[in-house]
Structure formats: structure tokens, C-alpha cells
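What follows is a set of structures for review.
FYI, it's all coordinate maths here, none of it is from the lab. Everything quoted here is computed from the prediction, not taken from an experiment. Cβ atoms are built from the backbone, for glycine too; each structure is taken alone.
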Structure I
Amino acid sequence: MSFLPTWPDVFFDEAYLQILVPKEFGGSGRDITSLCIVSEEMAKVSASMALLVIVQTVGALPLLLAGNDPQKAKCLPRIQKDRFIMAFCLTEPLAGSDVGSMQMTATREGNNYLLNGKKSFVTNGGVADRYIVFAKTQPPKGRRGISACRQ
């Protein structure tokens, strides 16, 4: 039996997995330069560990950049409090990462959306607690009709 903390414990405790999350939501409130410095310093020792910091940020970034205040208040504090791992769901089997060729749609049903389509190569997919999923909510608008929702 080991009493040593696991890497997620240390990374959450040191706020490495919520570098860009504002302080009011439990993060460290740092900027992108800070993220780069932390990632580069970690990569000197372990590229894998640096990648964990980067992909967590990629998963949270859509919410940080485009989420409204209620969405941020509901999800961002849970990254620290509940130690949530975030996933980024953009790539599709037939479209790759070409947003203009995306096929997945999201249709509103009451207060929820019904997703129809497939995603592949989901960043943090196998371990995530929350997923940011990109889908067409207004297909006639092309790329401008794409939304991201938290699942």
C-alpha cells in the first residue's frame, strides 16, 4: 500500500490542470504564457506529463473562451473541486478536424440537445468527466452554425 499521492492529485493540488481558469472559479487565473512556461518546464522532465496539462486546457478552452457566465459558474469550479478532467470532441471519422466538413448535428429537444453523429480521436475521451462537443445546431449556416455544448 502506498501513501504517495497520484499524479492527478498533485496536478490538481498545484493547479496545473486549471492554469487558465479564473480564480473566482477555483483556478489559478494565469495567462497563456504561464501555461506555456509550465508545459515547457514539465516537458524537460516528462513530455507525457506536459501533455496532460495541455490536453486538459484544450478541453476547457472552449468554455473559457465562449461559455456564458452561468455555464462557466456551473462547470469551471468543478475542475478543481471535483477534480474533473475535460475532453475536447471535434474530430469526426469522415471530416477529420475540418470544421467545415463536420457532420454531427445537435437538435433541441426541450431543455436538451439530441446529438446525431460520430466523433473520433476525442482528447481525454477515455478518462474525462465532462466533454465539450462541437456539432451543427444551424446546418444551413455552415461553419457559423456550429455550437459547442458541455456533456
Structure II
Amino acid sequence: MRRQFGAGQVLYLAFDEAWRWRFQVADKYHEPFWHQVAQALMEPPYAVLDKQAALDAGAANYREGDTARIRARLRDVLGRAITQGHPQALLFRDGQKVAAIPLVADESNGGIFRGKTPPLTPGRYELRLDPHGLISSSTALREA
């Protein structure tokens, strides 16, 4: 059974025979299985994070015309997931603002918002989080 809990996931496996997978073959099956389970449950790392916000745009480099998928995890000052509101990501190319990308709450992951850039043109990009569209001031993030 696999369930969402807070910002993570829980997997419950009800069997006690996994040790047998190691019998006469060491970790040939046992270790890969548990590594795959852990990988399936873990959230991919973020490029930038602090106590209240984490932001990631996928790859470090993109080709002309590609779009970047933006992922942001937001927390209030007490560390609780922010699940409602309309934050946005601000996209800058060579120091000039080129887009304000609305971030939409991911219903399957509490506190995670997602968005997508327009097709990218050549240049050096920077992405910033603008949390002003969050539901209440009590859950607002401090500005970076």
C-alpha cells in the first residue's frame, strides 16, 4: 500500500520473506529491489532550497525552443505545506524579465506547485519565485 503523507510518501509492504531473496545469491535481487523502492518514493532533488521554498527547473541547459518544467515546494513560517494560492515564477533572460509563469498546485503532492516556461530562446536564464499570490498573509513566504 502506497500513500501520500505530508510532503512525502509511505509504502507499507506486509511480508516477512524478503530475507530469502538473499539466500545463496547475496544482494543480487534484494539490494536492487530496495533501491528501486526508495527511488520510486523519493522526491527528486531541488536546485535551490531553503526552509520555506524550494525551486527547480529541471535540466541545467536547454536547447532553443525547449520548455522547462518548473517545480516549487512552498512552506509557511512554521514549516507547514502551503497548498492553496497562485504563486508565480519570474523568468529572466540576460537580466531582463521575459515571463511571469503561473504556478498551479499539484493536487497529488501537498505544497508542490508546477508550471511550464514558454519556448526558450538563446540566452542566460534566471528563475525567481514570486509568492505574492498565496492565500493568506499568515502563510506568506518571506521575500528573497
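Tabulated data
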item	result
Origin of the value 1.8, where distance in nm of label points 7 Å out along Cα→Cβ at positions 74 and 122 was derived from one of I, II	I
Per distance in nm of label points 7 Å out along Cα→Cβ at positions 26 and 50, the highest-valued of structures I, II	II
Origin of the derived value -2500 (helix-only ellipticity at 222 nm (-39500 (n - 2.57) for each DSSP H run of 4 or more, over all residues; to 500); candidates I, II)	II
Identity of the structure behind 17.6 (criterion: Kirkwood radius over Cα pairs in Å, calculated), options I, II	II
Given 12.9 for Kirkwood radius over Cα pairs in Å, for residues 42-97 alone, calculated: source structure among I, II	I
Origin of the derived value 34, 17, 13 (Cα extents along the principal axes in Å, for residues 90-129 alone; candidates I, II)	II
